[in-house]
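Below you'll find a set of structures to go through.
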Structure I
Amino acid sequence: MIKRKTVLVLGAGASKPYGYPMGKELYYQALAHLAQDQSNHATFLRTNGFGDDFVPFRDALRNCGGESIDTFLEGRREFVPIGKAVIAYTLCHHEDHGVLFDEDRAGRRWYKHLFKIMKADVPRLEEFSGNELAVVTFNYDRSLEHFFITSLKHTFGKSDDECADELSKVPIIHVHGRLGWLPWQDNGPGRVYGMPVSAAGMVEAAESIKIVHEQSDVDTIDEFVEAHKLLAEASIICFLGFGYDKKNVERLRLGRLNGDYLLKGTCFGHTEHERGITANLLKQMLPRLMQHRVTIGQKHQDILAYLRSNPVLS
């Protein structure tokens, strides 16, 4: 069980082991689909009200000089509706229940490690929410929630409603929205994880995505307000699979935090120079007297290796 108040801040790398593309991969996958005028992706867009925007959006995205759909949309508000539809269509097709639970030959899937720690010394379902864990995710996918609810059902032999009630007490905040709700969540009819998606389901998923513009005041966005509250109460804040985009880090308002907390994070695949930049970025967000609390993982440590080697979940 996790006994210290811990907030995990998830970036795209956290979902990568479960089949989801990271920002750059998402960008190029979307462009590849959009390049084919008769592809299912293109047909979906044209038949759901985006026919006029299809070619202008595709051409602008291809020639924007960047490699992130989200960043592109922050500066091109007129393309936000079609952009969200493109993101939703691409990501929904990466939902795969089997990938979450199949044998992990690469040794990089970390959800099971997290769940193992959370259910240690938890003999009854009703005690699971005693874990002092919250998750703030910048990802749209619903893989963690689906993994948790499925694991709880089969571990304790309880119903969807019973497990959903307990899991609802473990905060999982999607600051940029999500690909719609799951059926057991109380916010709508929901869509089953990994099942074929209807056009209506795809539109719902797109509408649930939020693009945070440069001018947006995150202090007025409910999800960020809740995230700020959870971070302020944490003893450990740990970034997992995070890209450390300066804007995203700034939106967490780390400089406002008080109290005795540790700030940690993975840097898998980064060069030593990039690790130094990341450490300095996080330190700059904090008052000088708190900068010694920042520790960054090694470049060879993926999320699972990092969690197994560092006292984050305790």
Structure II
Amino acid sequence: MSFLKRLVGRSSGTGMDATSSTPPTPAEPPHSLRQHFAVSERLEGKFTVYSVAPMEFGGASAAGDYDPNTVAITELSPAQAATKAVLYVLPGGFVNPIKQRNWDFIAQLADAGVRVDIPLYGLLPEHNHAEAIPLIRRCYERLVTEHGAENITIIGDSAGGGLALSALANGKTTQSPAHLILNAPWLDMDLANPRIPDFELKDPILNPVQLRRQGALWAGDIPTEDPRVSPLHLTADQIQAAFGDSEVTVYCGDRDISLPDAEEWASRIKKRGITANLNVARGEQHMYHLGKTRAGRAARKQIIEIAAT
């Protein structure tokens, strides 16, 4: 059995502990990941950012070909090891840190030859949007410098989807990423869409009452409808400036309270002439793209292909 098959086989399914009041300890990069890929970490301010990339080497081509004038074999930096790059903005309802299944997904992206940067933004109750937004922007701007915006895909899962949108659209205008992939994005801290109660009846995972509390805490001292935390309320000009040159792809199950706002978002950006592809998976739950169902595997394959090509 291949490394990736063993790794993905440990995936913890589609459940998400978005209502947890006490976040668990962040999952460390698995030892197997470090064995097969180049894993590095750095600090952006006080927050850790991981880079996972193909393990590539430069210098002498073979240990037996000794030449005193040949540069020793060295591991290439993430920027040198891959042309394509992903900024992966994590899910977790702003209370849950990175999990094993996220590392599994990251490994599959890296196996496709892609560099993946993963900022571990601060979580509730100690942190809120005020620190997360500049962190995500700095990470994106670094990737633009090292790879070019035309080679970057931003993947935002759930709460990370909304955070990615808010980070890019609030502040100094920057180059649009080539691709923006949103998986069941949390776009409105108030979950005010009148269709949400209908989806609540069939969503076995998300608790909108608890999420609204978390959303209010994440907003801190600004209103929950502020586009810095609820990108559903971005203006048309903000959307055009931040994502006008991006191809946007959205994945969401139809048993997910995220779907009404995801549909509204996709419709809105299409009206601005931005390419938007909405994929609704029948019978699937929140974050199904990380799970083991046929639809989850298919979505994951599509996401990886987008990021790698």
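The value 1.02 for Rg/Rh (Cα atoms, Kirkwood Rh), for residues 225-296 alone was derived from one model only; which of I, II is it?
Matching structure: II.
When you work out distance in nm of label points 7 Å out along Cα→Cβ at positions 129 and 169 for each of the structures I, II, which one comes out largest?
II
When helix-only ellipticity at 222 nm (-39500 (n - 2.57) for each DSSP H run of 4 or more, over all residues; to 500) is computed for each of I, II, which one produces -12500?
That value comes from structure I.
Hey, relative contact order in percent (Cα under 8 Å, 6 or more apart) derived from one of I, II reads 19; which structure?
Label of the source structure: II.
Match the computed value 31, 59, 10 of P(r) over Cα pairs in 20 Å bins from 0, in percent to one of the structures I, II, and report its label.
For P(r) over Cα pairs in 20 Å bins from 0, in percent, the value 31, 59, 10 is produced by structure I.
Laboratory data are not the source of any read-out in this text; all were calculated from the coordinates shown. All figures in this text were calculated on a predicted structure; none of them were measured in a lab. Cβ atoms are built from the backbone, for glycine too; each structure is taken alone.
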